[in-house]
1. Going by Cα Rg over 2.2 N^0.38 Å, which of structures P, Q comes out largest?
2. Supply the structure label, taken from P, Q, corresponding to helix-only ellipticity at 222 nm (-39500 (n - 2.57) for each DSSP H run of 4 or more, over all residues; to 500) with the calculated value -14000.
3. Tell me which structure, out of P, Q, gives 6.1 once distance in nm of label points 7 Å out along Cα→Cβ at positions 108 and 348 is calculated.
4. One of P, Q was used to compute relative contact order in percent (Cα under 8 Å, 6 or more apart), and the answer was 22. Which one was it?
5. Which of P, Q yields 0.25 for FRET efficiency 1/(1 + (r/R0)^6) of positions 148 and 244 (r between Cβ atoms, R0 = 35 Å, to 0.05), as computed?
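Only the coordinates and a few stated rules stand behind these numbers; no lab work does. A quick note: this is a predicted structure, and the numbers were derived from the prediction, not measured. Cβ atoms are built from the backbone, for glycine too; each structure is taken alone.
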Structure P
């Protein structure tokens, strides 16, 4: 009786090790993960097309156009690039960009680091970060308008000079009477000596000195000026300085009349043998008196400083300070950006390393310098390189803040490129050469940042 075997029957040829007589098996196709290449190309094509139109084509055309003259018909080769490095105005522009690249990124990164570290130690850190970061919500053009007002020369309008004059006046009087002068005439007891006012004859104690002044502008008369008062005869050397002018006419020249006012705040010097022996200041009614003078004759002098304009701050929009002033506006805008990035890096630092250093006896400065800063170096480098790129491209702030009279002294490459091409120069060839030159300057820093990002992702 034959036993029946369950399951598939194996051909004898396979048992014997011979070739199989059945049909050959076909390998199973591997399934592709994700969309097909056609779908990927369909999605990428619009973006690639826009990238080519807005980025690649302008770059290629700018390189081509920079080889021709202003009209675009005459081939000049590298002549436009030679102009960049030989023209005096262009060299000033390159120098300004060098100042921007050296100063602005360092200041922004340093302030961002300081703010980020300090915000960890204050209670209202979120509010502080919000205030510092708030300028980022303002466009550079709006920031330029704001700082154009901040840097106004008049302390009544410009905040910067208002602060400076307030601090200056706190420690030193800035009362001045520009264009004021002594009354002229043979009968006048005083004369002009190179800007200072001096008595013609030496004065002695007990002889009041009368110093009449004219030419005081109405707007410069102090509000605390009181009616002038002729000094009484006394033992010391005394006198009065007053505005010898009677409104509506009348009055006696060289004599104090009832409606005439004294000139307060004037510096008065007693000079003997060419040396200043005593100094005093006129009161509200213009009177003055020297105390403790030795017996003898003295020449009474009003120094030249009395007739100079009062301290009005700095000329922020002048040719000397215009570039530092604009850099200050740039720092105001970007310091919050640097603070936020550095604060994010600071939050990722292991606290164990900081606590271990403190336990080992390191001071807070040593912890900051030897642990915090080295661990933050990748973030600091990213912020620094990003600021370099932004400074190379700066345009709005310089265009808005710098007045037309000083724009040549404050010029930068991006602004010069616009001025040469569209701002009246009408030289597309030189403008294209400047744009290519700017691209060459920015490109290494962009590549550095991209490599840094890729290294951080890996």
Structure Q
């Protein structure tokens, strides 16, 4: 307890304090929410296994200061140990009762003379601890003797192992010399094989006389050549794949530039052909298209619509950041399903590229997700966060493409902004999906 109970000259023994707090934590979990004392309402929501450990101090203080709460806990104790509580109320301590339970019951129920009962339990616990300490000292002495014996035997074993290690080192040295000689012989065999290839018929006769050793060496050389050819092919394949990725980036950037040029031509009302004589005649022209979109702030509701109207934009969505802000009361599976359904409708309306990223670092098993058509769904691998995966997606895009990253995480927004992407608050996407 944080302070001694009324009538106690010293605080409760530690074992008694832990028992009282544990009992109060159990009762706290079964009490109606309206009956829980205000200082303990937050603790009552803890997991039952953590309630006594994390809320021990406030629970103990409330028991000391709140008589009604202490009596509520005492009623629970009386329901489990009616004979003990009845005996204590009559001023009698059962001879076979555990001291810790007697002291806890006396502290909670407060029968006449309860401080003496607590002190008697304290004395009994101290005597028991002293007896256990004596037994522990005997055990420690016995263990020390066993340790000394083990040290002696381990020393002898270490000496024996040192001798074996010395012999093994000597043998290893001999094997190294033999290996060196074998390598030298192998090099000589390689040189002889090269000479035999140049000598034609004489070399084939020499190889036939060399026997199985030369054949083995020749097979090894052929395997090395095959490995080199495989490595060269893998290098060429990697170069082709790298080139294909760069070509895809360049093609995507060119398509975006073409769409942007077409959009700019429409915005500026540029003629598609050169001027004609009739163009010089003054006349009233049809209504002109709207002015180019103005620069919008991050929280402007029209920002997302403006970005989606640009040529070939790529919308990257921080999945859980959006769902927890919009419908965090659902399970994670329902959150994913609801968000992906909304993104599928957005793709059907705008024909844009959408990638939805979820944090998969703590998943214990693969997640089965049915992605709508046109929506790319990605989970971060163990050891990688969803934020890192989003940055990797932004870096993979060509410079100049319109990239919008939906996340209310300021760190993510600042980093993708430096990389050339446009951050969008999660609330704007939720509002846009709500209009669909």
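1. Q
2. It was calculated from structure P.
3. Q
4. Only one of P, Q returns 22 for relative contact order in percent (Cα under 8 Å, 6 or more apart), namely P.
5. P
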